[in-house]
Structure P
Amino acid sequence: MLSLVRWYNIFFLALAQYLAVVFILTNPAEWFQTLADFKLHFIVFASLFSVAGGYIINNFYDLEKDLINRPNKTLYEKILKQSTALRLYFLFTTVGVLMAGTVSFNVFLFFAGFNVALWLYSHKLKKITFIGNLMAALLSITPFFAIFLYYNLQDLLILTYVSFILLIIFIREIVKDLEALKGDVIVGYPTLPVRLGVRKTKILIMAFTLTGIAPAAAIFYKTHYSGISYYLTLGLAGLCLGAGLLAFADKRHHFQYLNHLYRFMIIAGIFGLILFSITAPPNGQ
């Protein structure tokens, strides 16, 4: 059950939301008052239930492919009947939207749209070349915008930082397609590696890696090379390392290692939120 909803991803999502609120969107010295706001917790748990439902419905549509790419894990997850999985999906989605409704009508609409987008991605969009990767990355960070909406965030510096993390997530999604190439070919998913081939997909990832320089440079300039810049330096180094390793990767386990590297960079980016708060000037000034 826990593996079905990717509990580790959900844990880090909740951690990232709380760190963003305490260390960026509010005064860290007033953390107790911040955490005493029950509406904050309702937004976080609405995110967790919605994302858990998204994982369930995604696994439901991906069952055939997953039986090829990760048969042992998928067979274990099949112990939970598909009808039960669907009931859990509707339960989690409903609970998530209802919890959002206790915060405000705008937040309710936000999560209603988010859940529709999660279903649409799993059912249709993920099978569209490139669009599927982009939507997967965007949906991964969408819960943060519920937090930003609640706290009326207008800080472009923070959004620039989020865009850097988004780039890493997006690249990781393409690497995951390289890892799952066998199953995608058999079931007919038109992913980038299936459409372009492995070599051209690698070149595309390297090109996207170069775009990481722009948000990193913008934050370097705004924060005057403060502590958050150290994370960005390591982040860029990690992206370059990933691109270098990718050039020589040709087996499934090579892409698995790269997947773990990008996941580590994303987790580091979550903890980097603390550095951002301590060292970045307020409101990006």
Structure Q
Amino acid sequence: MGSLADLHCHSTISDGRLTPAALVDLAYRNGVRILALTDHDTVDGLPDAFAAAARYPDCTLIPGIEMSTDVPGNEVHILGHFIDWENQEFRRMLGRLQESRLGRARRMVERLAQLGTPVTWERVEHFSGKGAVGRPHIALALVEAGHVTSVNEAFDRFLSRTGPAYVERERLEPQEVVRQILSVGGLATLAHPRELNAAGSLDGLLATLVGAGLTGMEVYYQDYTPDEVEAFRQMADRFKLLPLGGSDYHGLGGPQQREPGDIPLPMEPVQRLLDLARERGSLQRARLAHTR
């Protein structure tokens, strides 16, 4: 069952395969009428996404971001929606993170060469296009070089947190990022909680993040089973969080990949998110459908 809303998508500006404009077009063709562009640690794709969304009078575009943080033994990703993406202090902070990501990617390419599975930096940059270099671009270079057969295999064998080519990035704590998102008028949502739940750390993390101002948790996501969706919905309810979701579309393929809108996200929590943004004075940062 598809959804009229998708609150988690990526473009070429971070590690997706479609430009911001092409992503908006695909989402609209798929029936999505409320879309958030949430590139990793960057807001540079938002001007093109807003321009594309303006072609569709019944399309709402939410300015967003996905920020990567760390806890012992795991990564935690936080989505920000309705952020003041033109805030200069916020953009300077993102610029520092981008520089850190670039250095990290170069060191991962060096490690791959040491492991006997070399890729060239030029091909990694080719796959990143105008966007920031990330692990998916290294994975695509590994596929092209014939070292692996898929992006998923590249992560499984080399690039995952426990992989031999993995390099740590600049560490941010999740509660710090939640507060940063709030400081620029955004609403913060915990992304894809399955791995954290499997590690047994989700309950404690949610308690900490709710204290920092977390608003929502992804409940409807990619290949989550109905039983998982129900379990996470109950958890969100227990912590008084909005049960939100998104496809996390990158366009990289793989069995878990979903296109924008190809998730069973109900409109009721989406409407509650919009209402909360309106109450906090953040809704005007979205490109609102003319019919709203």
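None of the figures in this text is laboratory data; all of them are computed from the coordinates on show. Remember, it's a predicted structure, so these values are computed and weren't measured experimentally. Cβ atoms are built from the backbone, for glycine too; each structure is taken alone.
Here distance in nm of label points 7 Å out along Cα→Cβ at positions 137 and 233 has been calculated and equals 2.5, so which of P, Q was it run on? It must be structure P, since only it matches. Source structure of the calculated read-out (Kirkwood radius over Cα pairs in Å, for residues 129-248 alone, 15.6) within P, Q: P.
Among candidates P, Q, the computation of helix-only ellipticity at 222 nm (-39500 (n - 2.57) for each DSSP H run of 4 or more, over all residues; to 500) that gave -12500 used structure Q.
Given a value of 46, 28, 14 for Cα extents along the principal axes in Å, for residues 113-200 alone, calculated from one of P, Q, which structure does it belong to?
Only one of P, Q returns 46, 28, 14 for Cα extents along the principal axes in Å, for residues 113-200 alone, namely P.
Compute relative contact order in percent (Cα under 8 Å, 6 or more apart) for each of P, Q and report the one that scores greatest.
Q
Tell me which of P, Q gives 1.02 when you compute Cα Rg over 2.2 N^0.38 Å. Computing Cα Rg over 2.2 N^0.38 Å on every structure in P, Q gives 1.02 only for P.
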